[in-house]
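Just so it is clear, none of the values below were taken in a lab; they were calculated from the coordinates. Note that the structure is predicted; figures quoted are calculated from it, not measured. Cβ atoms are built from the backbone, for glycine too; each structure is taken alone.
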Structure 1
Amino acid sequence: MPAASSPRRYTRHQSIWLADDGWGVELIDQTALPAQCVVRRLASVGDVLGSIIGGVARGPGLVSVLAAYGLALAARRDPDIVPVMTAWHALAATDPRCPRLRGVLDRMREVLDVTPPMERAQRAYMEADAIAIEELASNLAIGRHAMGLLRRVGAGGGDGKPQTVLLASEPGWLSSVGWGAASAGLFLAQEQVDLRRATGGVLGDDIAPPQVVTIGALAAWEMVEAGIPHSPCDLEGALDLVSRGVVERLFVAALRASARGDVMASTGIGELARAARSAGIPLHVCLPASAINWQALGPATITASGMDILPLALISSFITDRGPVAAEAEALLDRFPDHEPLSYGELPAANDA
């Protein structure tokens, strides 16, 4: 188990950062939450692998960035390309089908392959820092695009009461470098509310926060940490709320997706999605571009044991870092023309694997 650091200040909504010495990696231990917030210090690629395998770090966004720093730690210990690539293969083996992890590792390898050994560690840290910043920016962009939906929900219905959204992701910013794809919009909306109150302004319907329902202890902890009023529940309770039409919208974070728009999500989300479809409640999938496997044209190549697959028929829209996208394979490809695996006419039918 990596060493526990002494308590320190961390950036709000951020789960991983470089230590004060500039080379160690520190992150919040998810296995200790919600009972206590423990910060772990990682000093080797072995520590990184142990954190991933042991569940200290969970979530494709966080694990991918952590893997980049793992290569930097490996290069710091021995800059020769052979031990660095040994670390590369060990990190890749933790989740061979994860497009975000493989994309980050391939990017790091391309950089380190052409870097002289004496400069390899420094260059690895620079690239890992850049990847972490891009992950943060991606989640923030998704959050800003989601705020339009949250404003309409928060404005309330005919009775003037704020409406209810279900954050069907466990957790949010803890499982990414920061902010969280599905939770960023809520955090941004709450910060607007906090700013308006701090400056003596009057809250208007355009920024009135919705009522939030969370699933799972870590998502609830995140809401408490951000000062967002919420109602925690389990999957059974969430299904009941959806079936009774109490929830207005569902927000889900995609763990990974195919080029056609099939989405892998956490266990239980598939049942929620089917209930939402039956009740006529929109389900919005928050989808970073890095989570899409552009070579996967169906669910068979993105599945993982114990996870659920959401077909396009259950999704109302995607919220990507490039903006909202209709739940159509062609629309997703149109939004990302730089990632076109096949011509549109060659896309498989919706029931093809």
Structure 2
Amino acid sequence: MRIIQVLGSSAGGRGQYVAALSREMSALGHQICVVAPRATLERFDFPKTLAMGKRRLGFSRRFLRLCRGADVIHAHGYQAALLVAGCFELFWRKHRQHPVFAITWHNELLTHGWRRRLDLALAGFPLGFATLVSAVSNQLCDQARELGCAEVFWSPAPSLKVPQLLAQPPVAAESKLELRRALFADAPGFDVNLPLVISAARWSEQKDLETSGAAFVALHTPVNWVVLGDGDPEYARRAGLVAAGRRVQRGEQFLLPGAVANMEDYLRAADVFVLTSKSEGWPLSVQEAMAAGLPVVSTPVGGVPEILGGCGFLVPVGDAAGFAAYIESALGDAGKRQGSASRQRAAGFETFATLAQYWLRRYTAPHHAVEHTI
């Protein structure tokens, strides 16, 4: 099949999803082309690509030429779906036959008031053209139904790192200390003997790092809390100021070191994983933390409850005291039990190999239900 994957701006999970899915489909003998902004194409390892240019008319013509003869066009996210629907409005006027048009929603709309009403209307427009509509969480499926989509199905977003983490044995206490010494050798005064709390989040309002900082302040147990990720430096500074309200004991720190390439090492060195987000799709970081055998303390947003399946601690959005209390629990025997259960559950997560097969079956039989392997 000739398959076109369309993607808007992405610096994280959505781009990884499309890149991995495209590689798997290409390995199975299908012709794949990824259409995305140039910055997104440069960030990920895609097969054949077409960059979205600044000249919209010229790009639209190239895109429509690419679509001729395609079997499937799969849009990932609201922007991509709107682009395809707009171009296909012109294309379908001249051609009765058209490719299968699939849409996958990866993230919730975060706007409010009149802007949200406008965004919902724009998000709903492509649904009328789509052959297949999916979302990475049941929460997003419900949103599609609210916009009038009669048929929408759940399709998860796997992590490439989960199999790698599962292939490694659980980390013994002494090995954790050795990992911390190596990872934080350049952090002055960092006490590797304290429990280590890890978060992975962009520096943005959506991730609510101020609640992370407030939870750090509310903890009774001395810990080191490290937030991995990058984004808006001013927002990171605000979160750091909240955390600075704690009367820290010697060696205790709240760090925002930026993005790292070796996330797996930090997870293996940690004792607890925390996610304070106001909104999520199907977060890769939670899956990876579970595969590393960590207890997870998270808000019940997006697909998090489905991912955890009871193997974790759920806290309402913005509840810093609740996060502090559950982190204390996760550092004890309850956390060890949850971490072990999380790792067992992660062994059954979807992989991109099975997901590619799933989507290929969906593309060829769009109106027939196809069950996931999990």
Ranked by Cα Rg over 2.2 N^0.38 Å, for residues 146-289 alone, the structure on top of 1, 2 with the greatest value is 2
Going by FRET efficiency 1/(1 + (r/R0)^6) of positions 98 and 266 (r between Cβ atoms, R0 = 41 Å, to 0.05), which of structures 1, 2 comes out largest?
1
FRET efficiency 1/(1 + (r/R0)^6) of positions 66 and 194 (r between Cβ atoms, R0 = 35 Å, to 0.05) - structure with the largest value, from 1, 2:
1
